[in-house]
1. On FRET efficiency 1/(1 + (r/R0)^6) of positions 9 and 225 (r between Cβ atoms, R0 = 41 Å, to 0.05), which of the structures labelled I, II is highest?
2. Supply the structure label, taken from I, II, corresponding to helix-only ellipticity at 222 nm (-39500 (n - 2.57) for each DSSP H run of 4 or more, over all residues; to 500) with the calculated value -15500.
3. When relative contact order in percent (Cα under 8 Å, 6 or more apart) is calculated for each of the structures I, II, which structure yields the highest value?
4. Can you tell which of I, II yields 13.2 when mean count of other Cβ atoms within 10 Å over residues 25-32 is derived from it?
5. FRET efficiency 1/(1 + (r/R0)^6) of positions 113 and 161 (r between Cβ atoms, R0 = 30 Å, to 0.05) was computed and gave 0.05; which structure, I, II, did it come from?
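What follows draws every value from the coordinates through simple rules; no lab data is involved. In this text, all values refer to a predicted model and were calculated from it rather than measured experimentally. Cβ atoms are built from the backbone, for glycine too; each structure is taken alone.
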Structure I
C-alpha cells in the first residue's frame with residue numbers, strides 16, 4: 001500500500017483545495033491529510049485564517065478524499081508523521097517548491113501544480129474590512145491593537161481616550177486620536193470598550209443607536225436593568241454586543257470546561273477562583289490618574305466566569321465580604337464572595353490592593369482540576385486523581401492571552417451573525433447582578 005500525506009490550512013475550502021487533494025489521492029492508495037492548528041498557523045505567520053480548526057477539519061472530511069485526518073501542531077512534525085505513518089509520498093502545492101526537499105531523506109517529495117485563479121486569500125479579500133475603534137485608557141488597549149493585526153478583515157480605526165500614560169507608541173500614532181467619543185463613532189464599524197465601568201452603559205447606547213457592533217470589557221453595565229436595556233437595543237438594531245472576558249475565549253480554558261462537563265472528575269462539589277494584581281494601582285498612583293476600576297469590576301467577571309459556567313447561575317445564597325479603600329468611594333482593595341449552590345459551594349477572591357496566588361481549583365467526587373497561577377492565562381492544567389499515577393496534564397498554546405480568539409469570534413459574529421458561544425447571556429447578566437449588589441451593599445459585609 002502506497003501511503004500519501006499532505007498538509008494545509010484549508011481555510012474557506014474551495015475548488016483549488018479539492019483539486020489538490022484529488023491529485024494527492026491519485027498518487028497512492030491511502031491519503032492522510034494534515035490540517036494545521038490555529039496556534040501553529042499563527043506562529044508561522046498565517047494570520048488571516050477565518051475558520052476554526054474544527055470547521056476546517058469538517059470541510060476536509062466532507063470532501064470524502066481523506067482516508068485519515070490529523071492535526072499539525074508543531075515545527076518538525078512532518079518528519080515525525082512520515083516515520084510514524086510509514087509514508088511513501090509527501091505531496092504539497094507547487095508554491096512551496098523547494099521548501100520541503102529536506103523530506104526526501106525520508107520519502108518521495110512531489111510538488112503539485114495549484115489550480116490557477118482561486119485562493120483562500122482572494123476569497124477573504126472579497127469581504128469588507130471592519131474598522132474597530134478603541135475606547136478607554138487601560139494598557140490592555142495595547143494588546144488588542146497588537147492582536148488585531150492577526151485577525152483578517154479587522155483594522156483599527158482610531159482611539160478615544162482621556163489618559164494615554166499606559167498606551168503604546170503604536171496606538172499613540174494612530175491616524176485618529178480623540179477625546180470625543182462621537183468622532184470615533186464616525187470612523188468605526190465596531191468598538192472595543194475598556195473605559196471606566198460607569199461609562200459603559202451610555203457609550204454602548206450611543207454606539208448601538210448608530211448601529212455599531214460592540215465588544216465591551218465586562219461588565220456591560222452596573223445594573224441588571226441597564227444590562228437588559230442594552231441587550232434589547234442590540235437585538236433591535238441587529239448589532240453584536242459581546243462581553244470581553246478574554247479568558248473565556250482561550251482554547252485551553254474552553255477545553256477545560258468541556259472536560260469537566262464530560263464527568264472526568266465526577267460531580268463538581270466546589271469551585272475556588274482567585275484573581276489579584278497590584279501593578280495597575282501602582283501605575284495610576286505614579287501618574288496621578290483616578291482609580292476607575294475597583295477590584296470587583298476589574299477581576300470579578302473573570303473570577304466568576306468558571307463558577308457560573310460550571311455550577312450554573314442559580315445559587316441559593318451568597319455573601320460579599322470586602323475591604324474598602326477609605327479614600328476612594330466604592331473602591332474595594334479586596335473582595336471575597338462565598339456562594340452556596342444546591343449541590344456545591346464556590347468562592348471568588350479578587351483584589352487590587354492584596355496579592356494572592358491566582359489559582360483555579362475545581363473539586364469533584366472523582367478528582368480535581370488544578371490550574372496554576374495565573375490561571376486566567378490558561379495554557380496548562382492538571383486533572384488530579386486519588387492515585388497520582390492516574391493524573392493527566394493538558395497543554396495548549398495560548399496566543400495573545402485569548403484576545404486573538406476573542407477578536408476572531410467577534411468578527412465572525414459580525415460577518416456571519418453568530419451568537420456568543422463562549423460567554424452566555426445568563427452568565428453575563430449574573431455577573432452584572434453581582435457587581436450591582438456590591439454597589440447596593442446587598443448580602444454585604446465590610447471588613
Structure II
C-alpha cells in the first residue's frame with residue numbers, strides 16, 4: 001500500500017465506521033420501509049451442513065415470536081474459495097467451535113469429528129426447499145437440522161413424513177441464494193440480513209435485536225433481553241489459586257479483531273493466574289491468503305459494533321499492511337528483551353486502528369515506541385533489522401497445527417490431565433476465560449455448564 005493511500009485511509013474509515021453514518025443509513029432504510037408500507041423483513045441464509053446455521057435455526061422460532069418481522073429464508077452453499085482459503089480447517093473448526101459455544105447459549109450441538117453424509121445433506125436440502133415457502137420454516141428447519149446432526153430421528157425417516165422437492169430444485173435454490181448473498185455483500189452461511197446490515201448467527205443476534213427494538217419491532221409484552229446473550233465475566237469473582245496455567249496468544253498487527261481484543265487479553269492475563277505467551281504471526285494477506293473486498297468491508301463494520309460492546313476505541317484506521325507491519329516486527333525481538341512486548345503490540349494496534357497514525361513513518365513508529373515505555377533512540381538501532389521472520393513463521397506453523405489460521409487465536413496448554421484447549425476470535429475471549437476458570441475449579445461462572 002502506498003503512503004498516500006495509507007494517509008487517506010483514516011478519513012474514509014472514520015466516515016465508514018462512524019455511528020452517525022450507521023444511524024443515517026438505518027434511518028434512511030426505516031423511512032423507506034414505512035413509505036412503502038413494507039414489514040420488517042429479515043433475510044436468513046441457511047447452509048445445510050454449516051454448524052453455525054445449525055445453531056441459528058434453534059433460535060428462529062423464539063426470534064419470530066418476539067419480533068414483528070417477516071423471515072425470508074434462503075438456502076446457500078459453502079463460502080467461495082476466495083473467502084475461505086482454509087476450507088478444510090474452517091469446516092473442522094466450525095464443528096468444534098459450535099459444540100464449544102452451544103451450551104453457554106442454551107443450545108445444543110454434538111461433538112463429532114466428521115460431517116454428516118453427503119446423501120443426508122442433499123436429502124435435508126430437498127426438504128428445506130419445500131419448507132421455505134411455508135409459515136413453519138423455523139420449526140421444520142430446526143427439526144431437519146437436528147436430525148441431520150445429532151438426533152436419533154434420521155433424515156431418511158423425516159423424508160417419509162415431510163414434503164420434499166427434487167434434487168434439482170434444491171441445487172437451483174442454493175445457486176440463487178449464493179447469488180443474492182453475494183449481491184448483498186456477504187459470503188458465509190448462518191447469516192441474517194436486515195435493511196443493509198449483516199449479522200453472523202447467534203453470535204451477532206443481539207446486535208440485530210437491538211436494532212429491531214430501536215424501530216419498534218419488539219412485540220407487546222415480549223422480553224427485551226437478548227435471546228442468546230454472550231457470557232460475560234466482567235463481574236465474575238477473582239480466582240485464588242497457587243496453580244498458574246499457560247495461555248498462548250496468537251495476534252497479528254493488521255487484524256481489526258486483534259486490535260479490539262488486545263487490551264482485553266492482557267487484562268485477562270493480569271486478573272487470572274495464567275502465564276501469557278505472546279506468539280505473533282504475519283497478517284493473512286501478507287501470508288498470501290486472499291481477503292476479498294466484501295469480507296474486508298464486513299470485518300470493519302462488524303468490528304466497530306463489537307468494539308462498542310467491549311468499550312474499546314476503533315475506527316480511525318490507518319492500514320498498517322506491508323511495510324509498517326514489517327518495521328514493527330523488526331523491533332519486536334528488542335521489545336521482548338526489554339520486557340515491553342505486550343505494551344509495544346498494544347500501542348501499535350491502538351495507533352493503527354483507533355488513532356489513525358501512519359505507523360509506516362518514523363514519526364508514527366516513534367509514537368508507538370515511546371508510549372510503550374521504550375527509547376526511540378535505542379529503537380532506531382534495531383528498526384528494519386531482519387531475524388524476526390523465522391520466529392513468526394514458527395508461530396504460524398504451530399497455529400496451523402492447532403487447526404487454526406485466523407487471529408486472534410488462543411491455546412490453553414494442558415494441565416492436570418486435561419488436553420490442550422484452542423480457539424480463535426475476539427468473540428471467544430469469554431470461552432477462553434471459561435476454560436481457565438473451569439480448570440482452576442471456579443464455580444458459579446456465567447455460561448458454565450456441568
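1. Going through I, II one by one, FRET efficiency 1/(1 + (r/R0)^6) of positions 9 and 225 (r between Cβ atoms, R0 = 41 Å, to 0.05) peaks for structure II.
2. On the way: I: -10000; II: -15500.
Structure II accounts for this read-out.
3. For this comparison of relative contact order in percent (Cα under 8 Å, 6 or more apart), the top structure is II.
4. II
5. Structure of origin is I.
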